[in-house]
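J.: What follows is a set of structures to go through.
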Structure I
Amino acid sequence: MSPPPEDPGVTVVVRRRTKPGCEADFEDAMREFISFALSFPGNRGIHVLRSEQGHPRDYTVVDRFADMDARRAFTASESYKEWMVRLRALTEEDPHIEEMGGLSGWFTLPDKPHAHPPPKPKMALVTFVGVYPLTSVLPPLFAKLLPAWNPLLRNVLVTGLIVALLTWVVMPNLTKLFRRWLFPTI
């Protein structure tokens, strides 16, 4: 039996440090940038994180794309280039940008910009730990909560909820929980 094909999705992690006193302007600009990015075809979601442990002016942006073609089209657009100039004016230096394919994007450490992703077997096991409870509990729960819904429509809702929980809640917390095992050299 051959392994399943790897997810063609691309995760981009961008790290920036704002100029002193520009935090509010940067956050305002990022809110506008998020709207622009989410409207672009192939964008799967974008998140902005402000450093909790490191420097208070450090921001990490995690942006997901359907595939590398969607990422290339996004960065080739004139609007993107204009946004990069606007955001650069609010930061101390050019951003550090890292692109990762497949599951690697779920295994990022905001405070360790150059950390390599863990080995695929470790990523698969931690992903299983996150996926299994969600796929075991949520479908029957929503079947009871929404019995009148068409099963296909209910499945779309549950699948979207599982993906959102994995992306924004489960995997970031599992990565923190298993940090020493996933990243033993850090």
Structure II
Amino acid sequence: MLSKESKIYVAGHHGLVGSAIWNNLLQRGYTNLVGRSHKELDLTDQVAVKKFFDEERPDAVVLAAAFVGGIMANSLYRADFIMMNMKIQCNVISEAYAHGVKKLLFLGSTCIYPKNAPQPMKEDCLLTSPLEYTNEEYAIAKIAGLKMCESYNLQYGTNYIAVCQQTSMAPTTTSTWRTATSCQP
């Protein structure tokens, strides 16, 4: 259990899910929160991420940052989606480990499950059949992040947890026709 004084880095604290986590932590009495905007810290830059961890030395990390978009963006920028997300995850998770972070929470996505997974979906459906093609690269990156957490736990005994939230939309969601996400009711 983390104390209320623990330093918690919330990567992606300006995003939809990251900002909700940030606000929830504040409401629960955690006041030593650290966040950086993309302009302040490019999580795809390995040297910058190492420098950040050297300076801040967080006790816990919430990895809610990601390169995200909707169906059109996923189709147009397939290489960017896999590369940017892999870099973010590799940099943050490896530096968290290198700096002795006690807890890490990795945010996955429901897109990691197969396109035709039986409903209601169960965890053991993961990696059993093809993914939805329109967001396959994002899903593969997220699966890799989940497996990185699992592998660090198995090899190094860390406490890195991967969770998968449902698709999130809110009044604060910003998008254009090129980046909009469509949800099936």
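J.: Tell me which of I, II gives -0.68, -1.00, -1.28 when you compute log10 I(q)/I(0) by the Debye sum over Cα atoms at q = 0.12, 0.15, 0.18 Å⁻¹. Walk me through the intermediate numbers first.
T.: Working: I: -0.68, -1.00, -1.28; II: -0.58, -0.92, -1.30.
Working through the options, I get structure I.
J.: Assign the value 13.1, calculated as mean count of other Cβ atoms within 10 Å over residues 92-99, to the correct structure from I, II. Spell out each step's value before the answer.
T.: On the way: I: 13.1; II: 19.1.
Value 13.1 for mean count of other Cβ atoms within 10 Å over residues 92-99 corresponds to I out of I, II.
J.: Tell me which of I, II gives -15000 when you compute helix-only ellipticity at 222 nm (-39500 (n - 2.57) for each DSSP H run of 4 or more, over all residues; to 500).
T.: On the way: I: -15000; II: -12500.
It traces back to I.
Rule-based calculations on the coordinates, nothing more; no lab input. For clarity, every value in this text was computed on a predicted model and none was experimentally measured. Cβ atoms are built from the backbone, for glycine too; each structure is taken alone.
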